[in-house]
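Enquirer: Okay, got some structures for you below.
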Structure 1
Amino acid sequence: MKKLDIPKKVILFCNGSKCGKPNKHNRKVFRGLLKQTEMKEEVIMVKIECTDNCKCAPVVGFQPDNAWFGEVSEKKIPQLFEEYVAHQKLFNHE
């Protein structure tokens with residue numbers, strides 16, 4: 001058995017009927033930011049089953065922060081990325 005490297009962050013994307021299509025685009029935007037900031041090896045993105053928050057679709061979560069957000073749009077992604085992903089990189093390099 002091989003031990004796997006543990007990512008510093010996990011971004012969770014609801015893939016339920018209301019979230020699936022918009023989160024497909026959101027994953028693409030997050031993937032671009034990960035490449036741009038050279039954090040692709042430190043963060044994984046995971047599609048998850050419905051979170052039962054359909055009224056707030058699309059839903060995205062950040063672990064280990066246990067921070068969840070609804071109505072995530074391309075416009076909001078840079079702020080979320082900075083606060084929950086890139087900030088972690090800055091914090092770890094001080």
Structure 2
Amino acid sequence: MSTPASNITIDRLRGLIGIRVEYDGSACEIIEVLEDGPSLILQDCEDRPTIQADQYGEAHRRVPTTRTVPILCPDQHDWSPTFLGLNLLGDISTS
């Protein structure tokens with residue numbers, strides 16, 4: 001029996017970059033794929049920036065909120081409920 005982990009590759013996941021999804025009631029865009037996990041990095045598309053601290057903890061600028069969404073459960077045998085809860089916004093076109 002195959003598991004989700006055996007069916008995905010980082011290259012296939014990178015094909016998701018740029019796709020807009022709904023996460024926790026907010027419109028977000030997939031901006032990066034982390035191999036460790038693997039996980040998706042989502043950037044909030046709505047105008048709600050957060051204050052980003054520098055390496056010394058000093059706040060200097062506002063940036064869009066980002067979130068990390070695991071693709072697989074910790075046991076690596078099933079899809080993460082958070083990943084399954086992402087809703088696509090718009091159409092996905094393949095060329």
Structure 3
Amino acid sequence: FLSPTGSELHYKATDNFTNPRLRGLLPMDLIDLVAGAGLHYDALGESGSVFHLLGCLSEHGKLGMTCIGRSAQEAEQVYARTKARLLGDH
């Protein structure tokens with residue numbers, strides 16, 4: 001897809017990222033984890049992770065995420081790093 005600046009961007013997304021380790025995590029905690037690792041979406045750098053379905057997070061350990069990069073490979077890397085951070089595999 002194209003960013004507002006016209007750059008070609010790529011993404012990897014899921015609406016069913018589920019893990020029991022995520023149960024009890026509040027949306028604010030999720031954002032802190034990801035932002036602290038520099039993995040949140042940065043509009044200037046045009047890469048990072050964006051989250052959705054956060055209403056399922058605390059009770060079910062489930063969320064959706066879209067990981068964006070300037071290439072398909074970078075989007076895959078952002079996804080892998082975000083997954084590792086969320087699951088404590090960093």
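Read-outs: derived from the displayed coordinates by stated rules, not from any lab. Remember, it's a predicted structure, so these values are computed and weren't measured experimentally. Cβ atoms are built from the backbone, for glycine too; each structure is taken alone.
Enquirer: Which of 1, 2, 3 yields 27 for relative contact order in percent (Cα under 8 Å, 6 or more apart), as computed?
Expert: It traces back to 2.
Enquirer: Just checking, which of 1, 2, 3 has the largest value of Kirkwood radius over Cα pairs in Å?
Expert: The structure with the largest value is 2.
Enquirer: Quick one: distance in nm of label points 7 Å out along Cα→Cβ at positions 3 and 51 came out at 2.2 when computed from one of 1, 2, 3, so which one is it?
Expert: 3
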